[in-house]
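What follows draws every value from the coordinates through simple rules; no lab data is involved. Since the structure is predicted, the reported quantities are computational estimates derived from the model, not experimental observations. Cβ atoms are built from the backbone, for glycine too; each structure is taken alone.
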Structure P
Amino acid sequence: MTRKRRVTPARRRTQAERSEETRKKLCQAALDAMNEVGYGRFSTEDVASRANVSRGALTHQFPSRNALIIAAFEYLISSWEEDWVAANENDIRRMAVTDITDLLWEKLFQAGNYIASLEIMLASRNDDELGNGIREIMVRWASHRDRLLAKLLGSPLSDPKTSRFIQLNLCVMRGIALHNSFSSDSTKDTQKQLLEEWKRMLSVASNLNS
């Protein structure tokens with residue numbers, strides 16, 4: 001007689017796990033909405049619809065629009081830290097400036113959520129509540145990011161030239177990403193050409209300073 005196999009029932013998720021999953025869905029939906037429609041047309045109703053979550057469930061997690069936006073920004077920064085910063089901290093080695101630029105572009109600026117982060121940062125200038133929450137997250141992220149970039153460059157962050165280079169490189173790539181979001185010639189080829197030209201300039205400057 002064949003013995004019946006016992007099937008182990010699937011473990012039921014806890015309330016905390018279900019709540020965390022809902023928060024993540026709402027945060028990602030908020031970033032998608034911010035990227036597609038911008039801050040001016042951003043609404044909690046749209047976010048709830050995108051996340052397939054009821055308005056009541058959204059309000060339970062985030063009692064205000066600003067609370068949702070700050071949480072979405074925190075969620076994005078945490079994903080950058082996990083995907084890029086933490087991974088590289090396990091294998092710190094000096095890299096050429098052009099390789100660092102490629103790394104930054106691939107992990108941060110090329111990602112679809114980057115424009116959403118710009119929308120949020122610009123909006124936070126004129127909203128004290130939103131601004132305080134976003135600045136606190138940005139200070140942590142910028143410090144972590146810049147320390148890693150200095151290590152990859154093989155230069156101390158305390159060196160003014162290192163700090164200026166990091167900020168200049170970030171500003172240029174930020175501009176390319178923004179240009180790509182609204183320009184009529186914003187094709188992948190144009191984006192690639194701009195990035196390659198910037199890397200060429202960096203390479204020339206590095207050779208002059210070596």
Structure Q
Amino acid sequence: MLTYEKIIRYWNNVFKEDININSITKSTGNEDLDKALDWLCEDSNTILDFGCGNGLLLFKCFLRGTKNHIGIDISIEGIKVVKKIQEQLREGHFHFIVGGVEELKKISSDFANGVVLSNIIDNLIPSDAIKALKEIKRILKVNGKVLLKLNPFLTDNQINEWNIKVIEDNLLDDGLFLWNQTTKKWEKLLSHYFKIVNYKEIYYPEYDQYNRLFLVCNDNK
């Protein structure tokens with residue numbers, strides 16, 4: 001049976017260090033991602049970040065004028081970091097939760113204006129990813145918006161060259177889980193739940209790789 005225990009240990013190690021509140025700025029350092037956050041936050045009061053990590057994107061939403069924020073992550077160390085930042089910030093309304101997809105079920109329907117799903121949906125076990133998308137649709141208000149960012153698609157040659165383990169079908173183990181679907185397959189899946197507003201591949205020079213960015217909206221219930 002697949003579990004997230006190894007994933008939790010990995011992210012707890014990543015998020016061990018505190019963040020200086022003075023280092024938190026409105027910009028992500030990536031122009032395309034900044035524009036996507038601008039779009040998400042426009043006319044949005046309440047933001048949910050599922051897979052929030054150390055909370056940086058939620059705080060960047062706050063700096064764009066959003067009022068209410070919920071962050072969920074499986075890493076207890078990540079949530080410890082965001083709570084320390086929140087204590088120093090002393091502004092805005094934030095609520096942070098340690099947990100996974102099961103926590104989404106506890107959030108009221110029609111709660112959020114916007115949702116951040118940054119490099120999380122394709123790092124879930126596929127059945128959990130489907131559950132998460134269904135819950136996000138329920139949680140979003142009509143015309144609510146989602147910023148959804150995915151890891152790059154890996155070719156068979158890359159999988160073999162980098163000795164990445166194939167768990168089954170297109171679910172990989174590259175140290176984390178990776179639901180390695182083509183962009184067309186993601187478009188088809190997302191279209192079951194949302195209207196796709198925009199798609200763009202955004203480049204990260206520090207990693208020399210592209211991420212796949214979908215901007216989608218909940219155009220109906």
Highest-scoring structure on Rg/Rh (Cα atoms, Kirkwood Rh), for residues 81-152 alone (candidates P, Q) is P
Which of the displayed structures (P, Q) returns the greatest value of distance in nm of label points 7 Å out along Cα→Cβ at positions 49 and 113 on calculation? P
Value 122, calculated as volume of the Cα convex hull per residue in Å³, assigned to which of P, Q: Q
With FRET efficiency 1/(1 + (r/R0)^6) of positions 41 and 177 (r between Cβ atoms, R0 = 30 Å, to 0.05) derived as 0.90, matching label from P, Q: P
Ranking P, Q by relative contact order in percent (Cα under 8 Å, 6 or more apart), the structure that comes out highest: P
For the read-out log10 I(q)/I(0) by the Debye sum over Cα atoms at q = 0.15, 0.23, 0.33 Å⁻¹, for residues 121-168 alone, a value of -0.57, -0.92, -1.22 was computed from one structure; give its label from P, Q. Q
Distance in nm of label points 7 Å out along Cα→Cβ at positions 17 and 193 derived as 3.3 - corresponding label from P, Q: Q
Consider the structures P, Q: one of them gives 26, 11, 8 for semi-axes √(5λ) of the Cα gyration tensor in Å, for residues 161-200 alone as calculated from the coordinates. Say which. Q
Structure from which -9500 was derived, helix-only ellipticity at 222 nm (-39500 (n - 2.57) for each DSSP H run of 4 or more, over all residues; to 500), options P, Q: Q
